[in-house]
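Quick heads-up: structures coming right below.
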Structure I
Amino acid sequence: MEQLRWLKVSLILGAAPLITGISLFLLWVFTEWRWLPIAGMFVICAGFASVVSGLVYLGAGILKRIRSGTWLRASIGPAVLVGAVLISNFPVCYGLFWASWNIATRYTVTVSNHASTPIEKAALNGGGVSLQVGQIKAGATITRKFHITHDGTLIFSAEQSERRLDVIINSHVTDSSIGHSEIDVSTGGTITLRRVYDY
């Protein structure tokens, strides 16, 4: 057991940040808790330190056994596997960071139809966005997420009971705009716009 301890420690140092990072990312995707990306940055820093420590520990363990003449061919496979787990943290971290950035920089619009009649021909336009939403049934809520690609005015347009619905969600968006806006259509047809956040 003592001979395998150095491999187990190295494996833990590599697997812990890998599992933690993936779990945190999936939790954020499903819950959208806004504090999780901050926690993710701490995990990246701690994970980097853990992986480097694991690589050093693994390398030192291999070197020690080669010098003492106790290095066994049977140890090559497990050592390569542990090394692969440690190294895999880097591409996985990059992939999770890219995916997180892609998700975090989307603009979100939620439309709730509290009226007794459906909303027809709903669409989102402006800032490089041309998104056909279609029908929003009475009592239904829809959410659309997208990226703003250039400067413009973000507008929600639709029809309800032969009446035009036009809402300026944001008068000036840019390719770096991030936001979440909610549009509520009341039972009486009154339209309310609420910006949850807008950067």
Structure II
Amino acid sequence: MLQLCTDVINIIISFSGLKMRYKWSMTNTAFLIGEKEWGRYVRHYGVFNLDLLQRLIGRDYDEQWNIIRKPCHLWSGHLHEPLGVWSPWTMVHHCEIYPNCMKIPFREYRFLDFVESISTRLNVSIKKGTKRQIEALIFLKKRKRIPFVVINKQTRYRKLRDIMKYERFGMLRAFVVFHVYQNRLRLYVKRLQFST
């Protein structure tokens, strides 16, 4: 079995981007990011402090992010990629299944304010029902391609199987991306996390 010494891995990591550096620093204490490097990353990504930068890397949602409207989706100006964030945790029994899709409703006020401020700032409409909630869609034809993680109290393990057996879990959150279709903002699910 081939083994690399930590010096070689450190050199490889020094040439990788912030997301990869952050993953390595969370994996092993030998690869921690120093204070000078954090300061350079804060300036490079144009955020005000280290806490905001770590939330940006962790794909948390915040109204301070630089979000740009492209023809078919929303773009993260900080990360230079399509905008994707982790939704808040929601109860599994609130999800609804229809013949062609599954809807996951989100009702946390901070997330709702984030999505509503984006829609106002970028002049796109969002679907509002009788309840104050935002819905993310999973099309049932694509459900087998959505990876999901089950987080248990003892272990965390990754599975790639049919998500239709979701009723046995208590909570879920989704990694959602923002698409614009006919001047309407839609949230699509790319990954799921379930909690027992």
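Derivation of every value follows stated rules applied to the coordinates shown; laboratory data play no part. All figures in this text were calculated on a predicted structure; none of them were measured in a lab. Cβ atoms are built from the backbone, for glycine too; each structure is taken alone.
Quick notes on this one:
- log10 I(q)/I(0) by the Debye sum over Cα atoms at q = 0.16 Å⁻¹ from the coordinates reads -1.14; which among I, II: II
- When P(r) over Cα pairs in 5 Å bins from 0, in percent, for residues 21-92 alone is computed across structures I, II, the figure 3, 14, 22, 21, 17, 13, 6, 3, 0 traces back to II.
- Structures I, II, by FRET efficiency 1/(1 + (r/R0)^6) of positions 125 and 173 (r between Cβ atoms, R0 = 30 Å, to 0.05): label with the highest value: I
- Which of I, II yields -8000 [helix-only ellipticity at 222 nm (-39500 (n - 2.57) for each DSSP H run of 4 or more, over all residues; to 500), calculated]: II
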